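There are structures below to look over.
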Structure 1
Amino acid sequence: MELRFARAMEFAIHEINNRTDLLPRITLGYQIRDSCGAVPMAIKLALLLANGMEPFFSDTDSCSKSAAAAVPALVGDSASTPSIGMARILGLFGIPQVSHYATCACLSDKRQYPAFLRTVPSDHHQAAALAKIVRHFGWTWIGAVRSDSDYGNNGMALFLKAAQEEGICVEYSESYYRTQPRSKLERVANVIRRSTARVIVAFLAAGDLRLLLQELTRQPPPPLQWIGSEAWIIDPEFLRFNMCAGAIGFGIPRSVIPGLREFLLDLSPAQALKSPLLTEFWESSFSCSLKGSSGGARECDGSEDIRALQNPYTDTSQLRATNLVYKATYAIAHAIHGILDQLKRVNFTTKNGVQVSFDSSGDPVAVYELINWQDKTLFNMLNMSTVMTVENILFSLLFQVPVSVCSESCPPGTRKAVQKGKPVCCYDCIPCAEGEINSLKCVHCPPEFWPNAKHDRCIPKPVEFLSWDDTLSIILTVFSIAGAFIAVCVTAVFYKHRTSPIVRANNSELSFLLLFSLTLCFLCSLTFIGRPSEWSCMLRHTAFGITFVLCISCVLGKTVVVLMAFRATLPGSNAMKWFGPPQQRLSVLAFTLIQVLICVLWLTISPPLPIKNLNHYKESIILECELGSAIGFWAVLGYIGFLALLCFILAFLARKLPDNFNEAKFITFSMLIFCAVWVTFIPAYVSSPGKFTVAVEIFAILASSFGMVICIFAPKCFIIMFRPEQNTKRYLLGKGSTKAI
């Protein structure tokens, strides 16, 4: 292959010398040297080329064979380490060096290698592309092996850095160089055999990989997915190793160099004798001697056919690095052509349509082809007409993708907990706390959100309140309207029989006012239903407080009337003049105004406001009315309770007064029910969750209102409707029984 590189340079120089548009009237000459892949030899050759101390080979007779002048530029070396040694020497003399295959990213440092350029992309780009392709398949647990050289060590360092940024963990990272002891090779092979990673990234030179695969073949490891660097992924030699089947990597794009194949095959024994390199190639290829019999080899007789050979020299189907030699040679020619321009500024297109240019680091534009070995076919290109760049990797592979992870992905609702002493890709799955989702780690959802069933995203919490379409709301609404309707019906009955003794005897004015207030009590419960808003929160509590005080004030007034009426029957008593209708109206108004004042102060200082309760239920939001001032709320309830208790005490004292239509015992029952309901309401209100808090308050309003309607007005309505004989003044005065006798 290296011979083909040298011949490609010759071919390019022959093309350039035959052109009239490039370097007219100037003929390029060349020297071909073999560094043997050794750094000491490369440095020696660099010094020789810089000083022009030896004759050079050229089949162009017009070129001077004087050894006095130094070469103007150098193509090579192929490997990174020899290129580094040469670049340090040549850089001192300002001699440009254009490498076709030295990919070490370290050579991009222009402070150390000011005269170094290359037509092959830096490994910086390849390492990033390899990390992306590994991550694309979800391989987060991999092994890594590299050549213990500038190429392998620098390339792997770049890959490991890119892999870490992609969240990829490395189980092991081993190095080997072909000149190291066999014990080192065996150790690396055993590490690979014992590993749990099923994917291995190999940043190896072809010679190092060959020895490693031979060692692994002796005791094959479990099936591995190989990810290869450009140094070996395009080498057909490795097809014989079955364990490399399905290997993936990036290779230098293929290209066609018109006329190169004919140039390579146009080689006769006489031409081969002109060059020691060609002589060695000819004799080793045909097992004969061009210089007569030596060492028992037969003499070449001219029947040898170079076109019948099957070796890297004659194989021009994979012109990858060869094309880079071609580009490098043309780059030097164009630089010489524009002698005032620096080599770094060249920008041209070769005859085979390849664009050539260098960036500020002396590197070309990074372009790769994705390679996948399938069915022992070296290249299975995904798109033969499209060159893939590292910025845009799109592909589909024909084999089943292996799984290579240290730990399986955590199921929904769990988080990763790194195992002590192991890489971050090795972890245990621990359930996330309530209200958390797992992305890269468990994170709390925002206050108004809650995890979905899969615990992979936060969704808005459902909003809960006592809505109108709720079944419980419909039932309470029916009872509320029914209670108001009953109060209105009772009012109608009383109004129709307003002149009857039973209505007039029980203070008809307070009775109508009580029925009106009870109607409002039933209807005010409706303000507690629906989505809380500022006006509804303020209305529901104040309306409830004022209407109930009005109601209790009327009952209290009726109770006092009963007591005063009894005292008025005693000799010399004038009690009723102190509690006549004007005083009754005034007392109801005074008691009610006190509650109005409490409500006004409450609304002024700290009114009830709608809030979102996020604490009671973790998975839902409760819309409710926040009391604002708790003192105001309990002052409203306390005042109602005080009046109810006072009314109960007075009614209890008057329950046995002699009177056929004595209301005191009915008021006692109604107040007993009222107090029992509201005493029970307090703990139920405090402990009820969500919308049931509102339902409890509505139930207390309805229960106490129904208690008063039934206890106070049901007996009177029964007499009016079904016992009219008892609705007489005679019966009222207690004479009905005497007449009957």
Structure 2
Amino acid sequence: MELNKIYKIGLLGISLSLIFLVSCNAQKAVSLKKKQISDMVYPLLDTENSRWFYFSSASRPFGMVNLNPDTEINGDWGGGYKYTTDTVKGFSHVHEWQMSGVSVMPVTISSTNKQTVFKDFYSKFSHKTEIITPGYHSLRLDRYQIKAEITSTPRVGFHKYTFPAKAQKAILFNLNTVLGPCENTNGKLEKNNDFELSGSLVLSTNFRRPKPLTVFFKVKTEQPITSIEKDNATGNYLIHFNKKGTQVLMKVGISYTSIENANNNIDTELTHWDFNKTVEDSRNEWSNLLGRIKVEGGTETDQRRFYTDLWHALQGRKMISDVNGAYPDNTGDKFRIGHLPLKADGKPKFNHYNSDAFWGAQWTINNLWGLVYPEIMEEFVYSLMQYYKDGGSIPRGPSGGNDTYVMTGASATPFIVSAIQKGIVKDDLEAIYVALKKGHMEGGIMAKAGYEHKTSIGGGLKYYLEKGYVPYPLPDGNFGSHEDGASQTLEYAYQDWTLAQLAKKLNHEDDYKYFMKRSKNYQNVFDQSTGWMRPKNVDGKWRENYDPYQYENGFIESNGAQSTWFVPHDILGLADLMGGKEKAVTKLNQQFETAKKQNYTSGTSHDAELHPEFSRIPVNFGNQPSMQTSNIFTILGRPDLTQYWTRDVVKSTFSGLSPATGYNGDEDQGLMGSLNVLLKLGLFQMNGGTDQDAVYQIGSPIFNKISIDLNSKYYSGKTFVIKANNNSSENVYIKDIRYNNKAVKDFTLSHQEITNGGELILEMSK
């Protein structure tokens, strides 16, 4: 119950004063410049529920460097920047999926701390002196009275430290420590000259990333370094400066391939010492991306929350390739340095990326990136294919140059198929199809459970192919995480359907029929006697004493009631199993009525899903398995219920600005942010945009006018505009809908219709 209290208090605005303070502080920082759209972002959203990679303040979109202060360091969940902790423990450059490293801390040296500073260097700070905007973070370290300011380019951290007058200035490099999800070991730092240092450290293994990775870094300072000192007990280094002046400017370029490439990253991306210019460049880059969607109407809080959601949709999933195209390849038995293909001008054709799972991406970044940021989607497809060329498998969540096998299935298949169906990726389609098909066959990635690195058993694919379902429990034993057979069956069936669409596009008729047949396997775990998806054992017997509200009882991060609706490719077929569309609508509507009492989520954080009461919710918008459910009504012929429930979910769950709440679950590097954006735009793709026409379902936008700039490299139209006339918090229903002065049937538009440009007019009503 305590979590519910926190949730309600957050929504009621206990943090409004904090919001105002941060907003004002941010405006102070940019008062000399014209206000930009990136200034609308509220970076502190949900930071009481931190995760190592969740918060990236002084970072560029998808940057290799993700620089921000750390208030909690020993762990992934609850690590990184946590709002409720008032102590800075360093400024780290790597906040990434299963990766953390290169932590620095400015300090002052005195007679009292000279012997202890190597291990006792943390400092209190206050949010009252903190300024955060996308690409910039500033705070005051109370212990040292140092003003710390940080910003970055994609691969270079840029630090500006203002010390007290006549202080003995130093910067501590904490290179042998435990930061977020991994230990830092074998940290080394050496002085090259009075203005340059070189270093490296090893990101040690964990059960998700079982191969070590070295991060190399180059340090350049504008002020001369007087000496470098190492403490053997801690492995930490102190960099000393003379007492002249109060400011130290420092660049830290990183690379996963070599010190030379780290140096080249600096020389290419940050050729000057103008800190304010770099801050402004970062603001401009964020504003240009965020500004592709312009909204009018709603409250100022609605608009700020929208751009904060959009910021999250673009801040996860970091590049690991250098500016010259070198990248770490850990897919083989031995580590190697790979090189991306180059364009005629010598620059890489694309960047290579780390990424948390694509599990759930069919309802999030597939839709958002495919429409608004096609160039990003294209890059990610090429990056995923680079992993295949190197290691023989398209990953579902790579870290450190190799797949972590996070979650289950072949979750990248819908992402790649969606990019192809939207015309974003046009080349080498046969090679891509071969690679995707391999993942769906015996021995492919679909055969692996979560984090199953050395075997291909836990996915239960052999049973799926033989029996048409994955049994629960798996009789072979425990080979990885998420061996939840009913969910695996549902997931594989959907992913098979998406691959079938690509097979059809490429005229592989036999493959099309084969994968379409597999896509019906969801029917094998639907129990008509109970009306729920239900696990079966290897002998085909239904799970006894089955409780559809029991969490992870054969279902991944969900219960049976939530996952029953995970048939995004065949909602009408699912409705037939339930006795028809009317019965399906009634059933789902009742689930929403129940879930409404709990604000549609299992508490306010991912770990709250395990709570015995919260976990029994029939619809959970705090995690991926049932985040599509409010849009199902449109396909069942009741778009009014989609409009009503989606608007209520947004109002109850995804509105407001507070460090205490925000996504009420697992944000997963922009997936929840993307979902929020789509729900607020009233645009959704139930099958992830993988059908031939990549159809969008039209919902109820919260804004009066939305203008989406279309990328001319990919799309013929210039702008797609949505106008919701007579829109308000009460007028959530669409009584008339027209696109370019033509009636719209079934509340759907194709991807091509939208990207040809035009105006969608919605007449809203009570």
Structure 3
Amino acid sequence: MISTAIRLARVGSRSELAAALLMGLGYPCVMLAALIPHTWFFVAAMTVTYAADWYLHQRGSYLINRLGKVRAGLSIRFLLRQLMVILLLARLDLAEEPLFYTAVACFLLFYALQAPHGALTTLVRLRRTMPVVTRNVDLHAVRIPDAPPAVLLRRSAEKMLHLDIPAILGILIAAGTGEDIVGYAGAALTLLLALGYIAALAPYARRSRLVPSAPAVLKAVDSWLREYQPTVVLYFSGSNESAYQGNMWLETMARIEGRPLIIMRERGLVPQLAETSVPVICVPAGTHLMNLDLSTVRVCLYPANVGKNIHILRVPTMKHVFIGHGDSDKLASVNPFSKVYDEVWTAGRAGRDRYALADVGVRDEDIVEVGRPQLEPIKSWTGTVKNPIPTVLYAPTWEGWDDNPGNTSLLLAGENIVRRLITAAEPVRIIYKPHPFTGIRSARAKAVDARIRGMLGKAATERAAEPRWAKEAERTAAARSAAKAELVRIDARLAELAALGHSGGDDAEESRVSLADPAREAEVARLRAEWNDAYWRSFGWWEHRTVTGAQPKLYDCFNESDAMVSDISSVVSDFIASGKPYAVTDSAALGAEEFKRQNTAVRAAVILSNGAEELDELLAAVADPAADVLAGARRELKTYLLGPDEPTSMEQFNAAVRALTAKAEARNAGVAQRIGDQAVAVPDPEADAAGVGVGTGEPEASADVGAAADPDTVEEDAAVSEGTSAVR
């Protein structure tokens, strides 16, 4: 019932639901207290509405956005409270008193000041919004001044409206005690604070504090591009939840041959980009992107099929490659849209066969097997468990955009899987890492995810109370405390390093100061490795754990676990690189044989039904290598899915980049030659007017050439000339 109420109220937690209920009940209580009238009841109800409103804003509740859509937005809620104060004064027979007129005048003036405040904040934000957001790009050619203090612009409307508190508090105290001077002082303080806020913002609206014009910034970016001359681009666009799709390729881009560049399209994704030394340019407007000088780029890589890809797919001087953001048997891995690219790069032979079976228009000769460079951090299994008891990773994928029961094991099997692991005959530790998208579409999936977290929390508490684990906890307490202290130290240093690389200002200032620093990047990489090691040491090897967020990474969870349970997704293909036993849930109840026939990645897996009865087979394979009957099949499948171990994936990837670069160069050279030949063959209009022929000196020769020219050919050559202007 509570989960239903949370969904209907469009809030994210029980505390948000409670705040929403208090705010909803608070306003009628404020009105009731004003009508009675009862000053202190009024104060209490008013305080509740302020506190609940503030809490929902702090949590970024979606309900706040919805209230604005139904004419109950932020300004209206504050205005209602102020009107209730006026009503209270009238009901207290103070309508003819100076305090009443003071309140009315104060609130009117206060709202009049909202206009210049709103205009200033809007002007500053708009005039400090650059057409691009960059990282590791030197824009010294344009002057970008420091951003206004974040305290002035962050949630500025809410802060300005909250300045009415001194006036309301003073007026209510005056109404309750008869000390009108308190009310006058409160009203004066509110107006002075509002004027002070406006005065603090005003200097940042001066032209000298604003960023250069869009043409000036774009010119500087083009100058940098001509100097840097990028050759390989990772082009990424997507929703705020899809940042991981680009992040997984950052290390590969940093190691790629040539001069890499990352082009993004959404400003909101830039702060989510992981640390990288590769130059980044975020260009939200398609027209600005189309006018960037990308004439030196020869290969463009796409990790996702999204609509905005068309804005750069139109450029013929570079070759376009779909690299995806994982390798799995999901339908998304054989999207028919993939045929728009010059090539599709897959990890191994399985990807090639997958396209052949799907018959979606991708030609076999356009598929290149390049391995998976991202999988290098995954450690191979030694054949024995890492800790005294096995660790099983449960990493279900999300529910997808449709209601296909085969999308995720979470809905039908998730709780059964966790329950059976918790109650296994021999103890195991569970690491639960849900997909970042879990619950964004399905409230049911979100509820199951919450229940699984609750199950693990309860099981961890019960295990801690058992003598065996309590004794182990006591023995390792000092080591775990030291690891936690180490985490605090590392986090503090990482924060310092982040401050060195980022100003904490707005996008414009970040673009100015976020430049690559090899020494800082090396230290960050070392500290992140130390953080990961300390994280796993900070709690017991017997403790169940739910892992969310960017750290630790999924591959770190792979390395910490001895086996995995998952669904049909790229997670399974990646885990196969470890060589460890794994299980995949047949959520759609196809049957083991049909499930294996349809999904290559499960051919060496323990197939689970939704009841998860087969988990014992997985646990037996982990505990005893002799019982691991699928070990040979996993080795064969690894090569089929991910390619050979030699040459390395990075070597294969760079070889593919070189080969495609050569194709792009050959294409551009051929077009340039054809255009040159056409230029010689097409007559000069001025020469025609003078009566001079082409190559003969005869007037008739010009007429002959004009008669022989094919209009369709001329139009086609003109189009080619326009598309290849970047080459020349």
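Using P(r) over Cα pairs in 10 Å bins from 0, in percent as the calculated read-out, with 2, 11, 15, 12, 9, 6, 5, 6, 6, 7, 7, 6, 4, 3, 1, 1, 0 as its value, let me know the right label among 1, 2, 3.
Clearly, the read-out refers to 1.
Quick check on the output: 12.0 is distance in nm of label points 7 Å out along Cα→Cβ at positions 148 and 508, derived from one of 1, 2, 3. Which one produced it?
On the way: 1: 12.0; 2: 5.1; 3: 1.1.
So the calculation was done on 1.
Among the shown structures 1, 2, 3, from which was the value -14500 of helix-only ellipticity at 222 nm (-39500 (n - 2.57) for each DSSP H run of 4 or more, over all residues; to 500) calculated? Please report the intermediate quantities before stating the final value.
Working: 1: -14500; 2: -8500; 3: -17000.
Among 1, 2, 3, the structure yielding -14500 for helix-only ellipticity at 222 nm (-39500 (n - 2.57) for each DSSP H run of 4 or more, over all residues; to 500) is 1.
So mean count of other Cβ atoms within 10 Å over residues 92-99, computed for just one structure, reads 27.2; which one of 1, 2, 3 is that?
2
Taking Kirkwood radius over Cα pairs in Å, for residues 372-643 alone as the criterion, which structure among 1, 2, 3 has the greatest value?
Largest one: structure 1.
Every number here is computed from the coordinates shown, using simple stated rules; none is lab data. Predicted, not measured: the structure shown is a model, and the values here were computed from it. Cβ atoms are built from the backbone, for glycine too; each structure is taken alone.
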